[in-house]
Structure I
Amino acid sequence: MAGLTTFFTMSYIVVVNPSILATEGTGMSFTGVMTATVLLCFIMTLAMGLYAKLPFAVAPGMGVNAFFTYSIVLGQKVPWPIALGMVFWSGIIFLIISATPIREKIATAIPLHLRIASAGGIGVFLSFIGFKNAAFIAADPVTFVKLGALDHRTWLSFFGLLIIVLLHRRKNPFAFLVAIFAVTLGAIVFGAVHFPQTLFSFPDFESTFLKFDPLGALKLAFLPAIISMMFTDLFDSISTFIGVSYANGLVDEKGEPKNLRQGLIVDSFATLVGGPLGTSAGTAYIESSAGIEVGGRTGFTSVVTAFCFLPCLFLAPIRIDSLKI
C-alpha cells in the first residue's frame, strides 16, 4: 500500500516532465523524454530500495527541469544534446561529492532546529501546491497570491481531503489511494478530464535516448550552468532526505537520517544517468512522505513503487493536455 501510494502521489511526473522539456522551441520529443522519465524513475527508485534500503522514490526533479528548459535550452540557446551533456557532467561532480564524506558532512552540519524547520517547510510547500491546484489561491503580480476562483477543483479537493481525514483517523492504509481514485472518478463525471483517442504506444528509444553530447558540454562557458545544476540538485535532495526523515521518524539512534550516504549516492546517480537517458537530473521526491505516512519504512516500498512505473512506458498518448484545467 505504501509503494502504491507513493507512486500515485508522484505519477504526474510521467507526463509533466516531458511536457516541460518538450516545450515548443527546445526540439525535444515528448515521447522520447517520457520514455527517459519512466526509465529513470524505475531504475533509480529500484536502486533506492535495493541499495539504500530507503522508502524514497526518485524522478526528474521539478524546478531542475524548468531550469534545464527555460534557462539553458531556451534562455541560453544551448542545443538540447549539449544540455543533456551538462546534466551528465553535473552528475559526475555530484557523485564525487556524494562518494566522499563532503556531501554527508554538509547535510549533518545543518543545525538541528533548521532540520526540524525543513520538515515543517516541506509540509507548507506541499500545502501551497495543493492550494494552487485546488484553485484556493491564484497568482497575483502585486501580492504574489490572491484568492482563486473557487470551482470544481475546489470542491473535488474538499471531497478528497474529507475522505483522507476520515479514513486516516481510522488508521486505514488505503486513505490516500481511496481519495485519489474518488477524486479522479469525480473529475471524470464532471467532465474535468477526458481520455485520449489511444491509450497505448511503444516506448521511444530513438528520439533522446543516448543522444547526449558530453564532449560538446565541455566548454568553460557552460561551467556556471553545470555548477548551478549541481548545487540546485544538491540542496534539493538534502532538504528532502532530512525533512522527510525527521517528519516521519526515519532517523538512527544518533538522530541522523538513516542510510543518508547510500541515499545521496543513489540520488547523485539519478543526475548522472539523466543525461544519457534523455532527461534532466533526477532526485528523491518529497511525495515519498505520503507512502511513509501509511507505513512504508523500508526499501521494499521503493521496490513496489519502481515496478509501478514500468507500465507507464506504454502510455505516451496520455499528455498533460488531456486535463481540462
Structure II
Amino acid sequence: MKKEDLRIVFMGTPDFAVGSLRALVEGGYHVVGVITMPDKPMGRHGSVLQPSAVKEYALSVGLPLLQPEKLKDDAFLEALRAWKADLQIVVAFRMLPEVVWNMPPMGTFNLHASLLPQYRGAAPINWAIINGETETGVTTFFLKHEIDTGRIIEQRKLAIADTDNVGIIHDKLMEMGASLVTDTVDRILEGNAEGVEQDTLVPEGTLLHPAPKIFKETCRIDWKQPLKRIYDFIRGLSPYPAAWTELISPDGKRLSLKIYEAEKLREAPDRPAGAIRSDRKNFIDVAVEDGYLRLHSIQLAGKKRMKVSDFLNGFKNIEEYTLDL
C-alpha cells in the first residue's frame, strides 16, 4: 500500500501534536480525519470557547474534525468507523478505550515525549528536567490496555543541556517527534514495525521514574532542597506552568512569586535557607543549604513577567522579605 492510499485518523490536542499532524499533511499522507478535545471554556464566566491548537490547524487545512465529549459515545464511534481508517495515530490526546484503539486493522500507535519505559504519564518533559536528566527523547509504540506500556516501535534520543528548560526541550522534541511519526508510518507500511516489549529494555534493578500530571501545588518550591535540585525544578517548569513561591513581608503579608529563570551560585551561604540578599538594583539571591540561587526572570502575582533589574526598580527593600520554606 502507498502512503497516499493509507487512511489515517489523527488524535491530539496541544501544540506538541500539531508538529506531527503538519508533518503528515505536508508529507503527502492521507489523513482522513482528526479527533481533538472539545473547545475549552475560557474567561471569567467561561463564556469564551478556546479551540485546541490541533483543531485550529486541522480547520486551516480543511481536514474533517470530531470533538467528542465521551469516547464511548455511540454517535462518535459510528462517525469514527465511517472514516474507515487503516491506522490511527495519537499524540498528546487522552486515554483511549479499547473500542477505539483496537478499531483500525493496522492498529493505533502513540508518540510519547520520553524514552519509554521511563517517564510514563502526562508530563514526561517536565519530570525529566525536574529530575536532572541529561537525556530524553521520543518513542512510538502500539497502544494496549495499560497506559504507555505497548510494544515500542522506534525511539530517538535528545541531550538535555544544563541550561535547557521545558520550552526549549518541548520544541526540539516536537520536531523530532514529527519526523519519528512519519518514519513510523513508513515502517508500518513496509511491514517492519513488529515492535519490542518494554520490559525487555529495562535492565534488572532499574528504577522507573513516573511522569504524573502537574498541579499548582506540585509547582511550589521547597527552599530546603539542595541548590541543583531547586535549579532543575525551576527550569523543569519553565515557561509553563512555572515554579512558584511566596514572598513574606516584615508584617507577614504574602505575595505569590513565579520564577522562570535562575542561576546557580556555588558559594557557602551566610544566612538561612529562604533568606534574600540583593543590591536592590541588579540582583536577587536566595540562600539555600549549599549555595545561592540568583533569580533572573520572575513574575509577581498580578504583574507581567520581567527581569529582576526591572522588578527592583519598583520593589524596594527586598532584603527585608523572606521566602516561604
Structure III
Amino acid sequence: MWNTGRQESPNLGYKLRHKEGYFPAPPADTLQDIRSEIILKLKEVGVPVEVHHHEVGTAGQGEIDMKYTTLTKMADSVMYYKYVVRNVARKHSKTATFMPKPIFADNGSGMHTHQSLWKGGTNLFWDEKGYAQISRTAKYYIGGLLRHASALLGLCAPTTNSYRRLVPGFEAPVNLVYSQRNRSAAVRIPVYSKSPKSKRIEFRCPDPACNPYLCFAAQLMAGLDGVRNKIDPGELIDKDLYELGPEEAASVKSTPGSLGEVLDALERDHNWLLHGDVFTPDVINTWLTYKRERELAQVNLRPVPYEFFLYFDL
C-alpha cells in the first residue's frame, strides 16, 4: 500500500502487508542483516544493544533497543545511534529517517523512554506489593510526567510532524493515563520481569526527532516535580483505551494535537524545569522562538499536496 506500482527486478515476493511488519523473519524481513550490522557498529563505539527487530510499519520500520545507562550517557548513545543507522543505511544504498510520521496511514516512529530512579544500589521504583510492582515514589513520578505532559511535549515531541504521529488508532500513546502493558497509555509499566532491578516506567510520547539531552532532562525534571510535590497520577486504566464507551473516553485527557499547542503549554508551564538551574529562562525562550519562527510558521506558510487534492478545482 505504501508504494503501490513500484517496478522491481526481480520481484521476489514476500511483501509485508499493510501494518503487518511486526517481528517477521527473513525473507519477509529484508533488513535483518543491515540491522545486525548496525548493532555491531554501535558496539564498536561503546553502545550496547539488547534487541532488534522489524516493527509494524511496512516500509522497513525497525526497532533497535539500546541498553539502559545514566542520563547524559543515554543521550550520547542516541546521537551515536542515529549517526550509525544513517551511515550503515547509506552504505547499502538505503536511507534512514527518524521522522515521527514519514508515511500516511501507517504506524509512526516513537522513542519510548524507560526510566527509573536509584539511590545507591536500590531501585526506588520497586515495591513488591504495589500495582504492577511500582512504589509510591514511582506513582508520584508518573504524576509529574502526566501533569506536565503538554509542556513536556514541547521538548519531547518538538516537530510539526510529531503531531501526525500522536493521533488515535496507530498504537500512539495519546491518552494521558498510566497502565501496565497498555500501549495506548502515555505511561506504560513493563511487567516482563519480577526482578526489582528491572522495574521502571515507560513514557511513550517522545519521538526521535527531539534533542535527547533536552528531552531526557525535561522528563526527569517533570518526574522529580511529581515526587517533590506528591502529584497523584490519577486512576489507572487497564482497559483497551480505544474501546472505551463515549462517556468513559470523554474523561480521559489526551495529548495536544499540534506543535503550536505544546509550545504554548511550555511557555505557560515551565517553572518546574528551572528548579536547580537545570534549565534557564533564556534556553526556554530561545527554544520557543526558534520553533515558532523557523519551523511552525514556515510549515504553515507552505501548501501541501493534499490541499491540491481538496481545493484545486473549487
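Every read-out reported here was derived from the displayed coordinates using simple, explicitly stated rules and does not represent laboratory data. Since we're looking at a predicted model, the values are computed, not measured. Cβ atoms are built from the backbone, for glycine too; each structure is taken alone.
Things worth noting here:
- If helix-only ellipticity at 222 nm (-39500 (n - 2.57) for each DSSP H run of 4 or more, over all residues; to 500) is computed and equals -10500, the structure in I, II, III: III
- Looking at relative contact order in percent (Cα under 8 Å, 6 or more apart) for structures I, II, III, the greatest value goes to I.
- Per distance in nm of label points 7 Å out along Cα→Cβ at positions 91 and 243, the highest-valued of structures I, II, III: III
- Label whose coordinates, when distance in nm of label points 7 Å out along Cα→Cβ at positions 99 and 267 is calculated, return 6.5 (choices I, II, III): II
- Structure (I, II, III) behind the derived value 20.2 of mean count of other Cβ atoms within 10 Å over residues 19-26: II
- Looking across I, II, III, the calculation of percent of Cα pairs over 38 Å apart that yields 27 traces back to II.
- Parent structure of the calculated result 0.45, given that FRET efficiency 1/(1 + (r/R0)^6) of positions 27 and 171 (r between Cβ atoms, R0 = 25 Å, to 0.05) is the read-out and I, II, III the choices: III
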